[in-house]
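Pasting the structures here.
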Structure I
Amino acid sequence: MFNEKFKKTYALSDHGVESVKKGTFWTIIVNLVVMTGIGILHYLMMKFMNTYTNNEPLPSFLTFTLLVIVFLVLSFITHLQQYINTYGVVYDEVKTMRVGIAERLRKLPLSFFGKRDLADLTETIMSDVNRMEHVWSHVLGYLYGSYISTVFIAIGLCLSDWRLALSCLWGVPVAFLLLFGSRNLANRSAEATKKAALEVSDGIQESLENIREIHSTNQEERYLKELYQKIDQHEKVMIKGELATGLFVNGASVIMRLGVATTILTGANLILSGKIDFMLLFMFLLVITRIYAPFDQSLALIAELFLSQVSANRLMQIYETPIAEGKDSFEPNGHDIVFKDVHFAYDNEDVLKGVSFIAKEKEVTALVGPSGSGKSTCARLAARLWDIDGGSIEVGGVDISTIEPETLLTDYSMVFQDVTLFDDTIMENIRLGKHGATDEEVLAAAKAANCDEFVDKLPQGYQTPIGENGTKLSGGERQRISIARALLKDAPIVLLDEATASLDVENETKVQDALSHLLLNKTVLVIAHRMRTVESADKIVVLKDGKVVEEGNPSALLKDKDSIFYHMHSLQTESAEWNL
C-alpha cells in the first residue's frame with residue numbers, strides 16, 4: 001500500500017522505490033557515522049580535560065591514530081555506498097522512465113495525442129523527467145534519511161540531557177511547519193511556471209513550423225515580439241515563485257538556527273546552577289554544528305519537492321491513461337470490415353451516432369460526405385487508432401477491440417494526405433513498410449508506385465537524402481513514396497484518407513496510377529472529397545452529421561437526383577467546367 005502511494009506521488013517504478021529505500025538507508029548510516037566522528041572528538045577532549053584537571057594520562061598516539069583511521073575508512077565506505085545507491089542507481093531509473101514513457105506513448109490511443117500537443121509532450125519527456133531526476137537523486141533519499149537519522153540522534157541527546165536536547169531541537173519542527181504551510185503557494189507557483197514554460201515552447205514551435213508563412217507575410221517582427229513577451233512573462237513568473245519560496249526557506253532556516261542561542265543560554269544557566277558540567281554543553285555545541293547541516297539542505301529540498309509535484313502529476317497522467325490492449329494473435333476469416341452501430345465522441349462531442357456499413361473484401365468502399373461528417377474518424381476507428389465508445393467493428397468476424405493494435409495493424413496499409421517521411425534516403429523511407437526488406441523488394445515497390453520517374457533525376461538516385469519530412473520533394477513525390485511504402489508492406493486492408501486532395505491534376509493522375517497497383521484484390525476503405533477519386537469505387541457510403549444517410553454503387557446513387565451524393569457530384573462537375 002505504501003509503495004503504491006509512494007510510486008504515484010513521485011512517479012517512480014518499483015525499481016525506483018527500492019533505489020530510494022537504499023539511498024535513504026545509506027544516508028542514515030552516513031549521518032550516524034558523522035555523529036560518531038563528533039563523538040570521537042568529544043572523547044578526546046574529555047581525555048585532555050581529565051589530563052589537565054586530574055593528571056590522567058593522555059591516550060597514546062597509536063590509539064588516536066587508529067580512531068581517526070577507523071573513522072575515515074567508515075566515512076569513505078558509507079559515503080561511497082550513499083553515492084552509488086542514490087546517484088548511480090537513480091540514473092538507471094531515469095533511463096527506465098524515459099524508455100517507459102516512450103513505450104507507453106506507443107501504446108496509447110490517438111485520442112490521447114489529440115488532447116496533448118507536441119510541445120506539451122516534449123516538455124513532459126524532457127523537462128519534467130529532468131526535474132524528477134533531481135528529486136530522485138538529490139532529494140528523496142537525502143531528505144528521508146535526514147529525518148530518520150535525526151530521530152535517532154534526538155533520542156541520544158534526550159538520554160544525555162532532555163533540557164539541552166529540547167533547547168537544541170525546538171526550532172526544527174517549527175521551521176518545517178512554516179515550510180509546509182507554504183505548500184499551497186509553492187504548488188500554485190509551480191503550476192504557473194510550468195504554464196508559462198509551455199507557452200514559450202508553443203511559441204517557439206509555432207514559429208519554426210510556420211517560418212515560411214511568417215516570412216512570406218512579413219510578420220517576423222510581430223511573432224518575435226509575441227515570443228519575447230512570453231519569455232519575459234516566464235522569467236517574471238519564475239522570479240516571483242523563487243522569491244516567495246526563498247523567503248519561506250530562509251525564514252525557516254533562521255528560526256531553526258535560533259536553537260544555537262537557546263542551547264547556549266540554557267546550557268549556561270544549567271552550568272551556573274551546577275546541574276551539568278561544561279563538557280556536556282560542549283558536546284551539544286559540537287552536535288549543533290552538524291545536526292543543522294542536513295536540515296538546512298532539507299528545507300531547500302522540501303521546497304523543491306513541493307515544486308516537483310506538478311511534474312510528477314504530469315508524468316502520472318501518461319501512466320494512468322488506459323492503453324489499447326488485446327490479444328497478440330489475429331486470425332480473421334477474410335477481411336470484410338463491418339461497422340455495427342458504432343458510436344464515438346471526442347471531448348464529449350458526438351462524432352459518430354450509430355454508424356453501420358460493410359466494406360467487403362476485394363472491393364473499394366468510399367466514404368463521402370460534408371466536412372465534419374465523420375469520414376476520417378471511421379478510417380481511424382477501423383484501424384483501432386482510436387477506440388469506439390459503443391457498438392463494434394469487426395474484421396473477418398473478429399472484434400478488433402479484442403486485438404492488440406500493433407498486431408492488428410500488420411494487416412493494414414495506410415496512405416494519408418499528410419505524409420510522414422524521415423530525414424533519411426528514399427530507399428530507407430520506403431523500407432519502413434517492411435522491416436528487413438531487400439533492396440530488390442524496395443525497388444520493385446518503388447517502380448510500381450511510379451517513383452522511378454522522379455528518382456532517376458536525383459543525383460544519388462534512391463540513396464538521395466530527402467531532408468526533414470521530405471522537404472526536398474514535391475507533394476506528389478512524397479505521396480508516391482508513401483504509396484511505395486504501402487505496396488512494400490502488401491497488407492490485405494488499405495485505408496486511404498484524402499490521399500490526392502492536395503495534388504494538382506497531373507500529380508493526381510500519377511498517384512492514381514500508383515494506387516491502382518496498391519488496391520488490387522484488397523479490402524479498401526477510401527475517404528475523398530473529389531468525386532473523381534471515388535467514382536470507380538464498388539460502393540459508396542455517404543455520411544452526414546455522424547450518420548450513414550446513403551449507400552450503394554456510384555451509378556445507382558447518381559440516378560437519384562435527390563441524393564446527397566448526386567448533389568456533391570453535380571457541384572464538383574459544375575465547378576470543374578467553370579474552371580475550364
Structure II
Amino acid sequence: MVRHFTILIFLGVYSISNVVGQTLGSPIKHPLVLTGGFGELRPDHFHAGVDLRSKNGQAGDPILATGAGFISRAIIQRDGYGRALYIQHPDGRTTLYAHLSAFMPILQAHVDTIRYASRREEIDLVFEAGQFPVVRGQILGTMGKTGRANGVHLHYEVRDKNIHIALDPVQNGLQIRDRIPPVFRGLKFYALDDKLLPLFETEVTPLRRGKAFRIKGDTIQLGAWRVGLGISVQDQIAENRFRTGIQRMTISVDDELVYSFVIDRVDFHLNRYINAHLDYSEWVRTGRGFHRCYQIPGNRLPFYPEMKKAGLITLSQNKARKVVIQISDASGNKSELLFWIKRASEMKDPPPRLFQYRIPFGESFSHSDQDIRLSIPAGAFYETIFFQFSRQESEDGEVFYQIHNPETPLHQFMTVAIRLPETTDVAQEKWIGVLTDNAHLVSCGGYIKDGQVVFKSRQLGAYQLMIDTLAPVITPLQERLEPDALSWSFRIRDNVQSADHIRNLNWSIYLDGQWVPGEWSNQDEVLTIQSDKKLRVKAKDLVLDVWDDRGNRSRYQGKINH
C-alpha cells in the first residue's frame with residue numbers, strides 16, 4: 001500500500017479512498033462504437049478486449065486514461081499490439097491501450113531517446129510508479145492502426161491483478177447502451193460414436209418466431225445414438241452495424257441443465273485452446289464461428305461451470321427430447337432457441353474414414369522416409385486424429401507433401417524436414433519450406449541440416465520447397481521527400497508472405513548517416529518514417545535498406561527536396 005500512497009500524493013488529485021476500487025471510465029472522448037467485443041471468436045484466440053471505432057476513420061483521436069494510476073509499461077512492436085501502453089491502477093487492475101499512433105509528448109520523448117540511443121525500433125519498457133503518473137481522463141496518446149490492426153481503432157483491455165487474465169471491459173466500467181438481444185445464426189448436430197469421435201454432422205437454420213427462435217417443424221430426427229451441438233450466434237451492439245460474440249450460453253435437455261459456458265475472462269496462457277472450443281473445420285472452410293458445445297479431451301478452457309455427460313445428448317426413438325438453448329450478452333440481453341430431437345428409425349452407415357495413421361489423443365507422431373521427416377509432439381492434437389499423408393507431384397514436376405489437412409488445428413508446432421534436390425546450382429540458404437494456402441505460398445523459413453530444409457509450422461496442409469532469390473520491392477508513396485512533411489511512407493512487398501512466427505522483412509533507415517526508426521503497418525504493408533524534425537529539416541539524403549530472411553536486399557536512396 002505504501003507504493004500506491006506515494007503515487008497518489010504525487011498526483012495530488014485522488015485520495016486512497018476514492019481510487020482503490022475506482023470505477024473505470026471511457027478511453028475515448030467521442031461516443032462509444034464497438035467494432036469488436038470481448039471473448040469474440042478469433043483465429044487461434046478469444047478476443048481479450050474491445051475494439052472502439054475512431055470518430056471519422058482517421059488516426060489522431062485522443063486516447064484517455066480510464067482511471068488514476070501510473071504508466072507501468074510501454075511497447076512498440078511491428079505485430080500484435082503495435083504501439084501500446086499499460087496503466088497500473090491502485091486496486092491491482094491494469095488497463096491496456098493498443099494500436100496507438102503516438103504516445104503523449106513526455107512519454108514519446110522518453111521512448112524516442114531510448115530508441116535512438118539503442119538503434120532499436122521495437123522496445124519494451126517497464127516504469128516505476130513515480131515516473132509517469134496519470135489521472136482519469138488524461139490524454140495518453142492518439143488512436144492509430146499500428147501492429148496487427150485492421151483499420152484505425154483502439155484495442156482496450158482490462159487485466160486482473162494477475163496480469164495474464166483479461167476481464168470484460170463492459171463489466172469493468174465501460175458504459176455501453178445495448179438493449180438488443182443476440183441472435184442464433186446456425187445450429188449443428190454432430191453424431192458421435194461410443195468413443196466420442198465424430199461420424200457425421202447435420203446443420204439446420206434457426207428461425208425467429210416473435211422474441212424466440214425455433215427450427216422448421218420443431219422436431220428433428222437423426223440417425224444417431226448420441227449428438228453434440230454446435231451453435232453459431234451473433235450479437236449486435238446498440239444500434240450500429242457491427243456484430244460481436246456472446247458472453248453466456250446454457251443448454252437444458254428435458255428441463256435439466258447439461259451444459260453452460262461463461263466467457264467473462266480470458267487467460268492468455270490458455271487462449272489457443274479456443275481451437276478446441278470452436279468448430280475449427282467450419283471456421284477454416286467458411287469463416288463462420290460455431291461454439292462446439294460438448295467436451296473433447298484436449299479442451300483445457302475453464303469456461304464451463306456446468307458439463308454433464310460431456311455435454312452430449314443421447315437419443316431415443318420412443319421419446320423426443322426437449323432442448324432449450326439460452327444465450328446472453330454482456331449487457332444481460334437474452335435469446336432462446338427451443339426444439340425437440342429424437343433418434344430416427346433408420347440408422348445410416350457413416351461415411352468411411354480414409355487415413356494412413358490413427359493418432360490417439362495425447363500421443364506424439366513421427367514419419368520418416370528418404371524425402372521427408374515429420375515430427376508432431378504429444379499434445380498437438382485436441383482429440384484422436386485419423387491422419388492422412390501423401391507425396392504428390394504436379395505436371396510440371398513440382399513435388400509437395402500433403403500433411404493431413406488445414407481443417408485440423410495444431411496446438412503446438414510440428415517440425416518438418418524436406419530433402420533438397422540432388423542437383424541444384426542454387427545456394428542452400430536460398431531454399432525455404434512453404435505452405436500452399438489457397439493458391440498462396442506462405443513461407444515457414446527454415447535452415448539447412450544434413451541436406452534437408454528444416455522448418456516449423458503450426459498449420460497442417462500441403463508443403464513444398466521453394467527457392468527465394470527475389471529481393472523485396474520498395475515503392476515510395478510520395479513523389480518527393482519534402483522536409484516539412486509530417487512523414488514519408490514506402491510500401492514494401494516481398495514475393496512470398498510469411499507465417500506469423502517468421503520475421504521475414506527487416507530494414508534500416510538512415511538520414512545523412514544517422515539511424516532513425518520507422519513505423520510498420522501490417523494491414524497496408526507500409527513503412528512510415530517520422531524522424532525528429534530537427535534531423536529532417538537539415539538532412540540531405542535518405543537511405544532505406546530492406547532485406548528478407550534469405551538475405552535478398554533492396555535499397556532506396558533519395559534526396560531531401562530542400
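Each reported figure results from applying straightforward, stated rules to the coordinates on display, with no laboratory input. This is a predicted model, so every value here is computed, not measured. Cβ atoms are built from the backbone, for glycine too; each structure is taken alone.
Given a value of -20500 for helix-only ellipticity at 222 nm (-39500 (n - 2.57) for each DSSP H run of 4 or more, over all residues; to 500), calculated from one of I, II, which structure does it belong to?
Answer by label: I.
FRET efficiency 1/(1 + (r/R0)^6) of positions 197 and 437 (r between Cβ atoms, R0 = 35 Å, to 0.05) was computed and gave 0.80; which structure, I, II, did it come from?
II
When P(r) over Cα pairs in 20 Å bins from 0, in percent is computed for each of I, II, which one produces 18, 44, 33, 5, 0?
Computing P(r) over Cα pairs in 20 Å bins from 0, in percent on every structure in I, II gives 18, 44, 33, 5, 0 only for II.
Please compute percent of Cα pairs over 27 Å apart, for residues 269-404 alone for structures I, II and give me the label with the greatest value.
I
Given 11 as the derived value for relative contact order in percent (Cα under 8 Å, 6 or more apart), which of the supplied structures I, II does it correspond to?
Label of the originating structure: II.
Thinking only about distance in nm of label points 7 Å out along Cα→Cβ at positions 85 and 109, which of I, II has the largest value?
Answer by largest value of distance in nm of label points 7 Å out along Cα→Cβ at positions 85 and 109: I.
Once mean count of other Cβ atoms within 10 Å over residues 93-100 is calculated for all of I, II, which comes out largest?
Going through I, II one by one, mean count of other Cβ atoms within 10 Å over residues 93-100 is largest in II.
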